[in-house]
Structures are given as C-alpha cells and as structure tokens.
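Take a look at these structures.
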Structure P
Amino acid sequence: MIEISLKNIEKYYGANKVLENITFDAKTGQKIGIVGLNGSGKTTLFKVICGIEKYEGGTAAVRKGASIGYLEQLPEYLENCKVIDVLYSAFEDLLEIKEKMEHLERQMKGTKAEAIEQIVKKYGELQEKFEHMGGYSIEDNIKRVSIGLKIHEEFQQRIFNTLSGGEKTIILLAKILLQRSEVMLLDEPSNHLDIESIEWLEGFLREYEGTILLISHDRYFMDKVVNKVVEIDKGISTIYHGNYTYYLKEKKRRYDRQLVLYTVQQKQIQTIKNSILRLRNWEMKGGSGRYYVKAFSMQKRLDKMVKIEKPVIEQKKMELNFKLRSKSEEEVLKISGLRKAFNEKELFRDLNLNINYGEKVAILGKNGSGKTTLAKILVKECEADEGIVEFGDEVKIGYLAQNVIFEDMNQTVLEAFRDNLTISHQGARNALAKFLFTKDDVFKKLNTLSGGERSRLRLCKLMQQDVNLLILDEPTNHFDINSREMVEKALKNFPGTVICISHDRYFIKNIAERSIELRSDGILEYKLGEIREVSSKDSNFHGIKKEA
C-alpha cells in the first residue's frame with residue numbers, strides 16, 4: 001500500500017528553486033533514507049509532506065487517514081510541563097478513553113441497581129476499545145522507550161522548557177516512537193544520542209512495521225535501518241533500492257555506465273561533425289549541391305539526437321587543511337585524580353589520563369557521563385572539584401564546542417570571522433569560500449545560521465589560528481556526509497594532537513588511534529588493533545580493557 005506519493009514536486013524560496021523534480025513513493029513498511037548535501041532541500045521536503053510548507057508544482061499525496069509523526073532537526077515545543085507529561089501526551093486518545101472509563105466508574109458508585117445496566121454496557125465497550133488499542137501497555141511502552149533512550153526517572157520530572165535543544169529532541173523522539181504513527185519522518189534522530197541509545201534505536205526502527213522516512217548523516221545508522229535510498233541533488237530525486245552501502249556502490253556503477261555512454265556518444269557526435277565539415281568543404285570547392293543536402297541531413301540528425309549529459313559524481317566540498325605553526329613537547333596533557341560533580345550527581349572521579357604529541361584520541365561514554373564537562377574543564381570554561389590538569393609548555397589549544405555560540409550574534413559571517421584575526425577582507429573571503437561561504441553568504445547574520453553552518457564557521461576560524469591541540473566536541477553534528485569525510489581527512493593529516501568527543505561510529509573508526517570510555521569510576525581504554533567487543537550489538541569498536 002502506498003502511504004506517500006510525490007510527483008514532480010517543485011518548491012521555491014523567493015526566486016531560488018529548492019526542489020525541482022522530486023518523484024517517489026513510500027510504501028507500507030519501507031524504511032527510506034533521504035540523502036543529499038546540506039541545503040539540498042531534505043528538511044524542506046519533510047515539511048512539504050507534513051503540510052507545513054507549501055509547494056509550487058507537482059502533487060504530494062498522503063494516504064487518507066494515515067497518521068504521521070514528524071521529528072524536526074531543531075524542534076519547537078513550548079508546553080510548560082514535565083518530561084513525563086510530554087511522554088504521556090503520545091497516548092492522548094487512549095487517555096481520553098481512560099478518563100471516560102473512570103467517569104463511568106464514579107457514576108456506578110452512586111447509581112441504583114436498575115439503572116446501572118446501561119452504564120456497564122457503555123463501560124464494557126470503552127474497555128474493549130481501550131484494550132484493543134493497547135491501553136494497558138502504556139506504562140510498559142514508556143518504560144521500554146525511556147530505558148532505550150536513557151530517560152531516567154529524575155529526567156522525567158524535569159520541566160521540558162528547561163532542557164537543552166538536544167535533550168528536547170530526545171524527548172520528542174521518544175514521544176514519536178510511543179505514538180507508533182503509520183508514517184514517521186525522522187530528521188537526524190541519532191544526533192544527540194550516545195552509542196548505546198543509537199544501537200537501541202536501530203533495533204526499534206528495524207522492528208517497526210510502519211513506514212519511515214529518515215534523514216541522517218550517520219552512515220552506520222543508515223546502513224542498518226534503511227532498505228531504500230532517495231538522493232536529492234540539485235533539486236532532483238534519484239532512487240536506489242537498497243541500504244546506504246548499496247547506494248554508494250550503485251551510484252558509482254551508474255556513474256561509470258553513464259560515463260561510458262557519454263564518451264561513446266561524444267565520439268559519434270565528433271565523427272558526424274567531421275563528416276559535415278568535409279561535405280561543406282567539398283561543396284565550396286565546386287559541388288553541385290548534393291554535398292550540401294547530405295550535410296544538412298546529417299546536421300538535422302545531430303540536432304535531433306538526445307544528448308547524454310556528462311556525469312558528475314564529485315560534489316563541491318570544504319577545503320580543509322590544518323596548518324601546524326608550532327609543535328608542542330612530547331607530553332601534551334596529563335590528568336591526575338580528576339573529579340567533578342554537580343550537586344549530588346558525580347560525573348567522574350579519580351580520572352587519570354596521559355596524552356602525547358600527535359595522538360588522535362576519541363572520548364566515548366553514555367549521555368550524562370561528563371564528556372562535554374571534561375572538555376570544558378580542559379579549556380577552563382568549568383572547574384574540576386578535585387585533581388590536576390597539566391598541559392605541556394608549548395601547547396596551544398583550539399576548541400570547537402558542541403553548540404557554537406558567538407559573542408555577538410548580530411554580526412555577519414564575514415565580521416565574526418575577521419574578529420580578532422589579522423586578515424584582509426579578500427583573504428577572509430577566500431578562506432570562507434573554502435568552507436562554502438560564498439557570494440552573499442558572508443553577509444548573513446549569525447543568528448540566521450543553522451547549527452551546522454555555525455560549526456563550519458568556527459572550524460574555518462580555528463584553522464587560521466596557531467594551534468597544536470584540537471579539542472572537538474561532536475564536530476560532525478549537522479554536517480552532511482561529504483563534509484564529514486573532509487573533516488576526517490583533515491584531522492587524519494593534522495600533525496598535532498586531537499581530542500575528539502563523538503558518537504559517530506564511522507568517524508571514530510577512521511580517526512581514533514585510542515578510544516577512552518568515560519565512566520564514573522575512571523576510564524576504560526581501547527587501542528587500535530586490540531580486540532575486545534565493546535557492544536554486544538555492534539562489533540565496529542574493538543579494543544582491550546585497560547585498568548579503570
């Protein structure tokens with residue numbers, strides 16, 4: 001059964017055409033990955049399907065009566081209520097039935113025996129409906145999803161409006177999973193989850209019987225969940241029937257085939273053009289007109305020929321090249337007996353760690369284990385309760401926060417980039433262009449940029465500074481896959497030291513020489529090439545346990 005049908009969808013923002021020819025169907029049970037560069041229109045497409053955004057051409061049809069759950073990348077939810085209330089709101093219809101049942105129960109207590117029969121009959125009908133819709137499993141379902149997404153009891157009692165953007169996204173994801181809509185549109189659902197929660201979500205979505213449209217830049221996640229890929233490139237959709245790995249291989253195969261066809265046709269075209277030229281030359285040397293007729297006929301055939309476009313597989317990418325101006329001494333960082341707690345919650349204690357020059361270290365751990373707090377301690381944005389942090393004498397730190405905020409959000413991209421940098425106007429524009437801030441993009445206000453654009457700007461500025469230690473907190477969040485690959489390549493070639501917090505398993509596998517799992521009682525260390533399965537569900541990480 002077709003749940004969603006899109007045909008020749010066109011969408012404009014002002015004079016800019018964002019979507020040009022989007023055509024595909026989503027059938028019951030399909031898990032479809034939507035891929036494309038940042039700004040290609042993936043999120044806009046979701047909003048078109050949900051009716052949030054209008055479109056100018058084509059048709060968009062959703063099966064009559066189909067329920068849709070939509071997780072936005074940057075969600076807005078203004079209810080001033082507790083987290084647990086948001087979770088329960090996934091069962092509004094069931095809770096309404098339950099309230100009617102409780103009202104009838106109260107009526108029974110004060111009703112005479114001869115009048116109670118009608119109430120009991122109505123109560124029985126409601127109870128049957130409540131049971132059929134899964135009303136007696138509400139608490140079990142909330143418990144299952146809460147365990148999977150690490151929404152503990154204390155978290156459930158917090159006021160929703162006091163949560164961070166990432167925490168709000170997790171709660172709204174939980175609500176959508178609990179609703180079990182017939183169609184789910186998920187925009188970067190794994191962005192704020194730790195590795196265990198991502199693995200749990202993979203299993204949940206694989207078992208889900210409805211239809212899923214998924215935007216994600218997590219390559220492992222896409223591979224394990226989707227069975228169909230729709231690529232959006234220059235506003236046009238292309239369909240691939242398989243997972244993400246199949247999509248990459250098939251895209252390359254189609255490119256190679258089209259290149260062969262294009263090359264053969266170009267040779268044919270050139271042969272015809274040469275023949276036309278010869279015929280015209282012969283005619284000019286004294287022909288009777290018959291050469292001209294042949295030349296005209298061949299030109300007409302050439303004009304009618306359906307031209308094969310030259311295939312393009314390489315997209316415009318960021319040009320990353322970290323330049324090391326000063327080398328630090330051999331020991332870059334030494335942490336001894338570090339402890340940090342907030343109120344009664346202890347994040348970590350007796351944390352000991354040595355990092356030497358040139359090492360690439362990944363910091364792993366569950367959400368709430370203190371990874372970002374540790375990064376803030378290292379850059380002196382937060383103080384430890386106990387312990388010592390020592391850097392080498394020549395260490396110069398570059399820090400990329402998870403949520404990038406600039407001091408003056410009313411500045412333009414160009415103004416913010418040049419702030420505290422000795423660089424000419426043209427030099428700044430050249431540097432920004434390498435990070436895909438071109439033309440009028442440099443005059444955008446910071447408060448209009450997406451999270452990914454702000455991270456890109458901060459990374460661009462970081463590369464102009466004299467640093468030899470990079471501390472990066474979720475550097476690939478909101479980056480498209482091409483950009484992630486460029487960041488990976490740049491960090492692998494960076495001769496200095498890298499400390500990176502990430503939940504992107506593909507990114508960690510490509511970058512990290514050492515992986516440090518942060519725990520309340522210290523650390524577990526996994527070194528490249530040593531064998532120990534970290535997760536029973538995912539063997540992408542291997543290492544050996546070091547003393548905690």
Structure Q
Amino acid sequence: MMGLMQHWPLTLDRILDHAARCHGAREIVSRDADGVVHRTDYSTTDDRARRLSTALRALGMRSGDRIATLAWNSAAHFEAWYAIMGIGAVCHTLNPRMSVDQLAWIVDHAEDRLIVADHMFLPLVRELQARCPTISIIMVLGDFEADGVETADHLIAAHPPAGDWGDFEEEAACGLCYTSGTTGDPKGVLYSHRSNFLHALTLLQRDMFALGETDAVLPIVPMFHANAWGLVFASPAVGAKLVMPGPLLDGASLHRLIDQERVTFAAAVPTVWQGLLNHLETTGETLPSLNRALIGGAACPEWIIRALEERHGVTVSHAWGMTELSPVGTVWAPTAATQALPLAMRLPLRLKQGRPPLGVELKIEAGEDAGGAGHLKVRGFAAVRAYFRQNQPALDEQGFFDTGDIATIDEYGMMEITDRDKDVIKSGGEWISSIAIENIIAAHSAVACAVVVGTDHPRWGERPLLIVKLKDGEAAESDELLACLEGRIPRWWTPDATVITKQLPLGATGKIDKKGLRERYRNHLTAVTASP
C-alpha cells in the first residue's frame with residue numbers, strides 16, 4: 001500500500017522559488033575583483049535566473065546537457081547555477097586554480113556544451129574552446145562585451161522568465177564536480193536534485209549548520225569546490241542573507257566584508273582562517289558580528305579553534321566531508337555525554353571532525369594500526385554510487401564508499417581523521433599520523449603552517465620530515481620545534497629532520513599540496529645522510 005501524500009519532487013528550483021516567495025527582500029551581496037560591493041535580493045535573483053533559463057533554452061541547451069561555470073562566488077554565478085539546474089541541465093563547476101591541461105581534460109570528459117565565466121577568465125575559456133570540440137558557446141557573466149561571446153545581462157534582459165522550471169524528476173542530475181585528481185585522472189561526481197535538496201535540509205539541523213533567516217552567511221569556500229559546502233542551497237532554503245566574497249580572500253579583505261555586512265556565519269578551509277587571524281593579530285581588530293565559523297577541507301590546528309573562540313568569541317564547528325559526499329559528512333557538535341565531561345577532557349574532542357547526521361552512515365574498516373584507526377567508509381542518500389562515465393560501482397559489497405581517509409571513532413561517536421590513506425607514513429611497518437604532529441607544531445607561536453610528509457629511509461622504509469613555514473618576523477630552530485612534541489606523541493613518531501621554508505605550495509582547492517612536497521623531499525633524509 002502506498003501513501004496518499006502529494007507528489008512534490010525535491011528539485012532545486014523550488015529552493016530559490018521559496019526564497020523569492022517568502023524572503024524576497026533578503027539581500028545577496030557580491031564583491032567584485034575591484035572591491036566594489038553590489039546588492040540584489042532573492043526576488044530579483046529568482047526572476048533573473050528564470051530569464052537566463054529561457055535564454056539557455058533559446059541557445060539550444062536541453063535537459064541533461066552539461067553547462068560549465070568558471071567563476072568566483074557572486075550573485076551572478078549563483079543565479080547561473082539555478083538557471084542551469086532549473087531547466088534540467090547539469091551545472092558543471094570548473095576550478096580556475098587547475099592547470100589548463102587539467103581543465104581541458106575535464107571539459108572534454110564531461111562534454112560540456114557551454115561555458116559560463118567571469119570576464120577575467122575569458123582568455124582561459126577561449127583556449128579551452130579551441131581544445132575542446134564540444135564547447136559551442138561562451139557566456140560571460142554581467143554586462144561585459146567581447147567578440148564571439150554571449151553576455152548574460154543582455155540575454156536576461158531580452159528573455160521572459162521561464163515558466164516550466166523543475167519539470168523533471170527529483171533523481172535527475174543537477175550538478176557535476178570533479179575530484180582534484182591528485183592520485184590519477186580526476187573523477188566526476190554527478191549530484192542529483194534529490195541528493196542536494198536533502199543535503200541542504202540536513203545542514204539546517206541544530207547540530208549541523210543551524211542556519212536561519214536572521215543569519216548573514218559568508219561562503220568563503222568557493223562555489224567550484226564541492227557545492228560551496230552546500231551553502232548555496234541551505235542559505236536560500238531559510239532566506240539567510242548571502243554575502244559573496246569574489247576573489248578577494250586575504251585577511252584584510254575578508255575582515256572588512258565580515259564587519260561591513262555583519263556576517264554571522266562563515267565557512268572556509270584552515271589556511272583562510274589563518275590568514276584572517278594573522279590580520280586580526282597584526283591590527284588588533286575584532287569580529288563582533290561573527291557568531292559561528294565552519295572549518296573544513298583539512299584538519300584544523302588547535303590554535304585556530306582557540307583563537308577564534310577565546311579571543312573573538314566565535315563558536316567553531318569542525319567539519320569533514322568530500323566531493324563524493326555532496327560534500328558534508330560530519331560536523332562537530334557536543335552531545336549530552338561530552339557536555340558532562342570535565343573541561344580538560346572536552347577540549348581535545350574539539351579537534352575531532354565530529355559525528356554524522358541522519359542520512360550518513362560511517363564505519364571503520366580495521367587495518368593494522370593498534371590504536372583502532374582504519375579505512376573510513378561511508379554510505380547515505382548524498383554519497384556517490386559510481387563516478388561519471390565509469391561503469392563499475394565505487395562501493396564495497398555492503399554499499400559503503402571508501403573515502404581514502406584513515407580515521408577513528410571514539411566512544412562518544414566522534415570521528416577523527418588521523419591521515420589520508422595516501423599521506424599516512426608507514427615506518428617499520430607501523431603507522432604514524434602526520435596530522436597529529438602537524439597540529440602540535442602549528443600551535444607554536446612562531447609557526448604559520450606545519451606539514452609532515454614521509455621520506456624514504458633505507459632501514460625503516462619511511463620516516464617523517466617536518467616542513468615549517470614561520471610567521472613573518474619570527475624565528476625558531478628545529479630543536480625548539482621538535483621539543484613541542486615531547487610527551488605528546490610516541491617518541492618514534494618524532495620527525496627525523498626539519499625544513500624551514502618561506503612558502504608552502506597550495507593545491508587547486510586551497511589545501512597544502514602534500515603530494516608535491518612528498519615528491520620534492522622524498523630523498524631528503526638520504527641526501528642529508530650521504531652528505532659529508
């Protein structure tokens with residue numbers, strides 16, 4: 001027997017329509033590359049997105065077509081997302097930090113028909129069009145005019161609003177995002193309307209992001225990085241003010257925007273928070289409006305959490321996820337059991353990545369590590385089943401996806417990433433957690449960033465190498481840094497050497513490029529041993 005409730009497909013066009021209908025005057029604020037702030041609202045954005053949908057149909061775009069975007073976080077990019085998805089096409093986000101060769105491979109694999117881009121990326125897009133035969137049309141956001149391209153503002157002005165949004169099933173594809181390809185060719189993750197819709201509702205729970213209409217949300221995490229962690233769907237779902245930072249992500253620019261727009265909730269990777277905190281430390285400025293900070297994308301050092309909470313009164317939510325999870329898998333939030341613990345026992349728990357919401361199931365597949373760490377696997381309504389254009393499923397026999405992370409789950413249900421499978425250091429047959437060492441060293445007052453990678457060793461196979469970038473004007477010796485580890489990790493985990501560097505390479509998603517560092521320093525210990 002089937003239930004007798006209405007058929008109301010969970011398609012993403014309904015989210016923006018709801019925002020326009022119930023929160024139409026709530027602002028969407030954008031800052032461009034020149035620092036100029038532009039203002040619109042949900043009602044206007046809904047109308048413009050519908051008009052752009054009509055224009056896309058007039059250009060020959062149809063349901064299932066892949067339409068790429070290459071743009072920073074802005075209201076124009078936001079409305080393009082909904083315009084693409086509203087006609088059943090697939091919004092394929094491209095990461096401008098990737099090389100042109102990587103982007104060409106991805107565009108060719110996805111068979112994108114049209115690219116929507118910020119005007120600053122037009123030379124790159126023209127090169128992609130020359131290399132990728134499926135791209136027939138280039139559209140530039142805003143009113144920027146150039147030969148051989150469509151202009152979004154002109155198209156929006158010339159077309160009526162689409163009246164047939166969402167005329168497809170909720171299982172239809174809506175978005176495509178490729179992994180960074182650090183261990184091989186990038187893999188395409190194809191989201192459905194249903195998975196992203198339910199994911200947005202999940203994020204609104206109190207123990208997740210707890211957003212509401214009175215919030216002003218700043219997605220510093222870019223829209224080309226795994227759905228901007230779901231904020232482009234969760235924010236309009238409750239009518240929260242959206243503040244789009246554009247490409248200006250330095251500490252001073254972010255602080256100015258947070259203060260000016262009275263931002264209450266912001267999300268970014270640890271390196272961005274570090275830049276903001278360094279600016280605040282230098283200037284003595286504060287964050288009076290910011291209530292909550294979401295930190296994900298990489299393990300967060302303890303000093304960042306302490307600085308935000310103790311100096312600035314900002315509640316930190318440590319989160320974990322990945323492109324294949326739409327992307328949020330866990331968020332740190334207290335439980336009744338952890339709240340009853342003494343303060344000294346609660347603080348270490350804050351470094352963990354938290355617990356999953358309803359709809360996300362985790363399991364640890366035990367490995368060789370005696371400490372209970374093993375491969376982290378996951379399944380749920382927003383977890384990948386298979387990669388785009390790969391016939392084989394990406395799941396084990398129980399339907400779990402292997403995340404590639406090494407993790408533990410404690411007695412309180414809190415999950416902690418101890419390493420990436422490809423980053424874990426195996427010395428003498430035993431695992432060493434690079435993340436645990438990095439978090440301790442990063443708390444040193446002179447350290448801006450710390451990375452630990454495995455290097456070749458003739459006896460032990462691998463040994464850890466500590467690579468440190470110091471804060472401007474600070475000094476520290478290797479012995480001083482390594483002394484921070486005494487009594488806090490097993491003695492044999494202590495790195496064999498330290499490298500002080502002025503710059504650490506960043507990958508396409510803003511995280512430290514450990515793969516590049518491993519390759520650069522793979523023979524470092526051997527070379528040091530062999531030198532006279």
A value of 29.4, 118 was derived for Rg and Dmax of the Cα atoms in Å; which structure in P, Q was it taken from?
P
One of P, Q was used to compute distance in nm of label points 7 Å out along Cα→Cβ at positions 92 and 444, and the answer was 3.3. Which one was it?
P
Matching task: 21.1 is the computed value of mean count of other Cβ atoms within 10 Å over residues 52-59. Pick the structure from P, Q.
Q
Candidates P, Q; volume of the Cα convex hull per residue in Å³, for residues 124-235 alone computed = 146; producing structure is P
Given 2.7 for distance in nm of label points 7 Å out along Cα→Cβ at positions 68 and 132, calculated: source structure among P, Q
P
One of P, Q was used to compute relative contact order in percent (Cα under 8 Å, 6 or more apart), and the answer was 14. Which one was it?
P
Given that helix-only ellipticity at 222 nm (-39500 (n - 2.57) for each DSSP H run of 4 or more, over all residues; to 500), derived from a single structure, equals -12000, which label among P, Q identifies that structure?
P
From P, Q, which structure was Rg and Dmax of the Cα atoms in Å, for residues 196-307 alone = 13.5, 42 calculated on?
Q
Matching 1.8 (distance in nm of label points 7 Å out along Cα→Cβ at positions 252 and 484, computed) against labels P, Q points to structure P
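Every number here is computed from the coordinates shown, using simple stated rules; none is lab data. What you see is a predicted model; the values in this text were computed from it and never measured. Cβ atoms are built from the backbone, for glycine too; each structure is taken alone.
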